[in-house]
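Got some structures for you, see below.
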Structure P
Amino acid sequence: MSAVMLQTALTKLREAGVRMTPQRHAILSYLLETMSHPTVDEIYKSLEGKFPNMSVATIYNNLRLFKDVGLVRELTYGDASSRYDANMSDHYHAVCIHCGMVKDFHYSSLTDVEKEASVNTGFQVTSHRLEVYGLCENCQIRQ
C-alpha cells in the first residue's frame, strides 16, 4: 500500500467530518493493502487478532461509510457475500467460477460503449461495470 493512497483516503475522510478510530484505520489500511477483494468475513478474520472486540457490524458500518465517501466500491456477483474493492480507478474484474477469486484487469476505457448506450437508450450514462468469468490459474491446475 502506498503511503500516498492512505494519506489521500484519510484526508477525504477528515474532509467529510469522519473521526478516525483505530478500528476504522485498520479496516481502511487492510482494504488498501489487499488486492483480493475481501468479504466482510475475510476482513473480520484478518483483523480479529488485533481487535478482538471488533464486531462484524463495525466492519459493515465502516464499509458503508467508506462507500458513501467514495473510498471503496461494493462488488456483488449474485452470491451471498459482497466483496469490497478500494481500487477506485477505472478497471474491470475477472471472477473465478469455481473458487470465487476476483482479480483486477485493465483495458482501454469503454467510453464508446457508454456513448452508444446513451444514444440508443436516451439514458444519461454515468458508469458501467464489466466482469469476465472463468477458471483462475489455481483452479485450472486442480482440475
Structure Q
Amino acid sequence: MNDANLHQLLHPSHWKAAVGYANGVLATGRTIFVGGQIGWNGDQVFESDDFVAQVHQALTNIVEVLKEADAGPQHLVRLTWYVTDKQEYLSRLKEVGAAYREVVGKHFPAMTMVQVADLIEDRAKVEIEATAVIPSA
C-alpha cells in the first residue's frame, strides 16, 4: 500500500473543495493519540517566541512522537490546533503553510482550529494534538 492510499478522504461531491485540510478521513489500523504539542524542543525549551517558528516546532514534535511507533506524517488522520491569536494565524497563513509542508508534506488530514484565551505554558502561542492510524498489515 503506498502513502497515497493509506486512508480514504471523505468529501461530499457537492461541497466546495477543502483546501489544506480534509473534511473527514476513513482509516483502519492501530491508532496513535499524540497529546498537545507546543513550540518548545525536546528539552522543553522555547527557542523562539515567533508564532510560525512555534508552529514548525510543534509539528516537528508530533512527527518525533509518531516515529516512536514507526509512523510518519502520512499516517495522520486528525489535527486539532489551539491558537492564542486567530488574527496572527490568518495574517501569516502563507508562512504557516510553508512550515506545515516542510514538516508534514502535502498530507492534509481532518483539522480543527480553535482560538483559546491562553495555554498552560505562558510562552506557548500554539498547541497541536494529533491522531494517526497505522494501517493493518
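A short reminder: the numbers here are calculations on the coordinates, not readings from a lab. No experiment lies behind these values; they were computed from the predicted model shown. Cβ atoms are built from the backbone, for glycine too; each structure is taken alone.
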So helix-only ellipticity at 222 nm (-39500 (n - 2.57) for each DSSP H run of 4 or more, over all residues; to 500), computed for just one structure, reads -7500; which one of P, Q is that? Q
Comparing Kirkwood radius over Cα pairs in Å across P, Q, which structure shows the greatest value? P
Comparing structures P, Q by relative contact order in percent (Cα under 8 Å, 6 or more apart), which one has the largest value? Q
Out of P, Q, which structure matches 3.9 when distance in nm of label points 7 Å out along Cα→Cβ at positions 6 and 78 is calculated? P
Starting from the value 2.3: which structure in P, Q was distance in nm of label points 7 Å out along Cα→Cβ at positions 46 and 86 calculated from? Q
In terms of mean count of other Cβ atoms within 10 Å over residues 70-77, which of structures P, Q is highest? Q
Where does the value 1.7 come from, among P, Q, when distance in nm of label points 7 Å out along Cα→Cβ at positions 22 and 38 is the thing being computed? P
